[in-house]
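Please treat every number below as a calculation from the coordinates, not as lab data. Please read all numbers here as calculations on a predicted model, not as lab measurements. Cβ atoms are built from the backbone, for glycine too; each structure is taken alone.
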Structure I
Amino acid sequence: MKLLFVADPLDTFKIHKDSTFAMMREAASRGHTLWACEPQDLVWQKGSTVQAQAREIRLTGQAPEWFTVQDTRVLSLHEVGAVLMRKDPPFDAEYVYATHLLTQAQREGARVFNRPDALRAHPEKLAILEFPQHIAPTLVTRDINAVRAFHAQHRDVILKPLDGMGGMGIFRVKDDGLNLGSIAETLTRDGRQTIMVQAFLPAIAAGDKRVLLIDGEPVPYALARIPQGGEVRGNLAAGGKGVAQALSDSDWALARHLGPILAARGLLLVGLDIIGDRLTEINVTSPTCFQEITDQTGYNVAQRFVDALEQQLAAGAQAGG
C-alpha cells in the first residue's frame, strides 16, 4: 500500500527521536511503500484532482543519509492508500490552506489522517476550552488590561502565543509582576494578537506529561517532560528531560473521557499535555514522543499506531463495499 506523508523537509528529521520516522519505519517493515511531500507540493486545478509532487523513499536507517529516493512523480491523493498529515506547527494560514486542499482530496476519495476538518477545528492551545472541567484557570485575550487583571487575581501566571510549538514564546510572571507589561505587549503585539494566559501549575516540577491517544485509546505510558536548569518549560526542544512513566489514575480518567470524543471526530492520533491533573493542550497536528516512550519502556507506540491505521483503512474498505 502507498502511504503519503505530508511533512516537513525530510532532511530536517532527527531520526533518533522523530515520531514520523518511527511511523515510516514500522510501515515499511510491513511492506508499505513510503511517499513524502511538503504542504507546498499540494496542488488542485479545475478538471483535475488534488495532487502532490512526491518522492518515493526507502529507509536506510542510518543518519544523516537516512533515506534514498526511489522515484519522483505527481501523485493523485485519492489513488494512495492513506495520506498522513504530519506537518509541524505553526498553525498559520498556510497550514489551514493545506487542510482545505486535503479536505478537497477527501471529497475525491482520499483517506486522510488526521481528518483535515478536525485539524482545523482543534487549534492546539484553544481546543482545551471545550473541556473547562479539566483545565487550570485560563484567559484568552489580546486585551493587555485583561492580562493585568488576571495576573492580579492569580499572582503567578504563564503567558504563551497561540501558534507556537516546542515551548517557544512561553513566559512566567510571578507575584511581583516583573515585566508583565512588556511581555504582554510583546506577545500581543500591542493588542493586535490574541494570546493565552494560565495560572501557573507547581506540578510542572514533576513534568509536563504527553499522553498519546490512538484511535481514542490511551497508550499506557506517558512521557513526562521535566524542566531542567531553572527553566519553567518542560518541552524537549527547550531542554526538558523526557522520562517515560505509567499513566496515573487521573491521566487514565482524563484520557478515557476525551479519547472517544476526539476519535469520533476523525482524530486518529492525539497528544494530550497534562500538568498534574490539569489539561494544558490537545495536540493534533503532529503529536510526538513515540520513540522516547518505546526506548524507555519497550512499548512499541509506532506498531500500535500502524495497527490502528490499517484497521481504519480496512474498515473503510469494507464500508465502501
Structure II
Amino acid sequence: MEQSPLVAVVGATASGKTGLSLELARRLNGEVINADSMQLYRGMNIGTAKITPQEAQGVPHHLLDVLHVTEEASVATYQARAREVIAEIRSRGKTPIMVGGSGLYIRAALDTIEFPPTDSQLRAQIQAQLNTDGAAALRAELRDADPETAAVIKDERRLVRAVEVVRLTGRTFTSFMPQRAHEPSLTPVVQLGLRIDRPLLHERIAARVQQMRTSGLLDEVRALDAAGLRSGRTASAAIGYQQFLRVIDGMQTEEDAVEDTIVATRKFARRQETWFRADPRTMWLDSPDPTIADRAMEAIQRQAG
C-alpha cells in the first residue's frame, strides 16, 4: 500500500504554522505531530502558544504534554517517539502532519542523524568542574579540541555537553551535527516553509507576547515554579519563562519581562529562519495569505504525486 506523505510545516514562531496545519489536517484526513520542543512540557501552555482543545476542533495532536518540567528534553528520544507516531498514523491510512519551529527536532524525525552517547557520571564531573573553576578552563579545552563548536556555544549547559562528547568519544561535537541528505529518510516527505515579512513578524510576535501576559503567563510560571521548573534544565531556559521567573524573584517588572520576551523571541525567530532557509528541500509559501492552504495543497500534490 502506498504511504501517505509526511507533511512538515516549518517556519519562524508566529508565522502561521498552526492555522495551516489544522486546515491541511482537515483536507488530508491528517493528524498533527508537535515539533516544538517546549510544547512537549505539561503546563507550559500560555508561554508556548500551545494549541487548546477548542482550537484543535477535533484534529488529533500527538507529542504534546509528554514531559514534566523537571525532565530534560532529548532530541534522540523525540526522534524515536516521532517516528513511532508517524508509522502509527500512516498505518491507519491517515496523513501525518509535523508542525513546529524546533529545527533540530524536525531534522531528527526526517533524516538520518547519529546522536552522541551520554555518560551521566562524566557529565556530573564536568558540571562540578564548571561550578568550582568557572567556564574559562572548559572553554579553553573545547577550543583546543573542537574550535568550530567553541566558536558558537554561548550557554554553559551546551558547553558542558560539548566537552562531555569530546571526552567520551574523542570526536568533535560538530561531527555529530546533522547533514542534510538529498532525500529524507522517511519518504515521501513534503516540507512546507512559511515565509513572512520581518516587520509584520515582529508585530505579530509583540502582539502574541502581550496576549500571553493578559492570558495569565505570570500565574502559569508561578504554578510551574512550584512544580520544579527551576530544576528543569531545558524547561527553565524557555523564552518567556526565564524572564517571568525574574519577575517572581523581584528582579524586574512585568513590563520589562514582556519587553525582554519580545526581544528574545525576535532573535529566536531570526535563528529559525536561518536554519530553515538552509534546507533546499523546503518549498516556501508567503504568509499570511487567504489562499495559503490551496497553495500548500498544490505543492503537496506536485511533490507527492
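Structure notes:
- When relative contact order in percent (Cα under 8 Å, 6 or more apart) is computed for each of I, II, the largest belongs to: II
- For -9000 (helix-only ellipticity at 222 nm (-39500 (n - 2.57) for each DSSP H run of 4 or more, over all residues; to 500), calculated) the corresponding structure among I, II: I
- Computing distance in nm of label points 7 Å out along Cα→Cβ at positions 126 and 214 across structures I, II gives 3.1 for structure I.
- Source structure of the calculated read-out (semi-axes √(5λ) of the Cα gyration tensor in Å, 35, 22, 19) within I, II: I.
- Which of I, II leads on mean count of other Cβ atoms within 10 Å over residues 14-21, largest value: II
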